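In the part that follows, the structures are each spelled out as structure tokens.
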Structure 1
């Protein structure tokens, strides 16, 4: 099984690091949110506007089911992908899962000007991020084979941490 899945909150670096790791491993990089946008022809906020979060999560579950079956991939999941039990089970069962953890301060810094995050279009994004972290942290932990904090290291160093964990995982397999 040659599948590496990245989970974690928005702003943790899943897409940035996923691309770097995939390039190093010579795997295909996929971002579940980008796949959904490409297939629907609209951005995530538009899907939220027309279908609500439930409609988006239904689409997300179908895409994750499909993508987690592919070989030689690095998959960056959306921050809320772990909310659905079936997504957690598929991620856990089908690949090596890296939880990219990030501090609230760094998360705010990285998402401050991003208008493509419907859950942050509120008067108090910090309160929203805090609430999401409380809700989702145990779910990220429940699927993770390894946790890596992305708050203070640069992308290249973080890539090396992910690759070291991956290589240890591959070496441990019979």
Structure 2
């Protein structure tokens, strides 16, 4: 009887991560979240559920927030990825990150990278979101600690900073 198992196919991907062009050879079935964490050793992107439920693995893919556990690394070939580490500006936290700190929008911090990425993505599209729009933007992210009020306040604060001349 012939074996149905086959050697894992490996492919080369060319992509930009946090502004740095990269070329890596990866298993065809490697999830983007595992590529980011295990190959690139960028551990700010968290693995929460591996089932698209929690949003802890959110990254920006060509400027749009996506759950990196739903994307194969090879699907990111030729694309631009920004992780939570890539949001910092000149060694300082991004204004969205700073607003999360200012508003105490984290307890355990596990969901925070995904929440920040989702908030950042929203503010790129809408600089003056309503509370309902903020809640909709983070609806794919689960937090079991904060009850979301401080997270919503943090995104609202970041939007205010942006409108008052800060950058987001």
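When distance in nm of label points 7 Å out along Cα→Cβ at positions 23 and 151 is compared over structures 1, 2, which one is greatest?
Numbers: 1: 2.8; 2: 4.0.
Result for distance in nm of label points 7 Å out along Cα→Cβ at positions 23 and 151 over 1, 2: largest is 2.
Calculated for structures 1, 2, distance in nm of label points 7 Å out along Cα→Cβ at positions 55 and 71 is largest in 1.
Source structure of the calculated read-out (mean count of other Cβ atoms within 10 Å over residues 15-22, 19.6) within 1, 2: 1. Taking relative contact order in percent (Cα under 8 Å, 6 or more apart) for each of 1, 2, which is largest? Going through 1, 2 one by one, relative contact order in percent (Cα under 8 Å, 6 or more apart) is largest in 1. Among the shown structures 1, 2, from which was the value -8000 of helix-only ellipticity at 222 nm (-39500 (n - 2.57) for each DSSP H run of 4 or more, over all residues; to 500) calculated? Of the options listed, only 2 reproduces it.
With FRET efficiency 1/(1 + (r/R0)^6) of positions 39 and 63 (r between Cβ atoms, R0 = 25 Å, to 0.05) derived from the coordinates and found to be 0.65, which of 1, 2 does the value describe? Show your work: numbers first, answer last.
Working: 1: 1.00; 2: 0.65.
Value 0.65 for FRET efficiency 1/(1 + (r/R0)^6) of positions 39 and 63 (r between Cβ atoms, R0 = 25 Å, to 0.05) corresponds to 2 out of 1, 2.
The numbers here are math on the coordinates, done by the rules we state, and not lab data. All of these numbers come straight from a predicted model, not from anything done at the bench. Cβ atoms are built from the backbone, for glycine too; each structure is taken alone.
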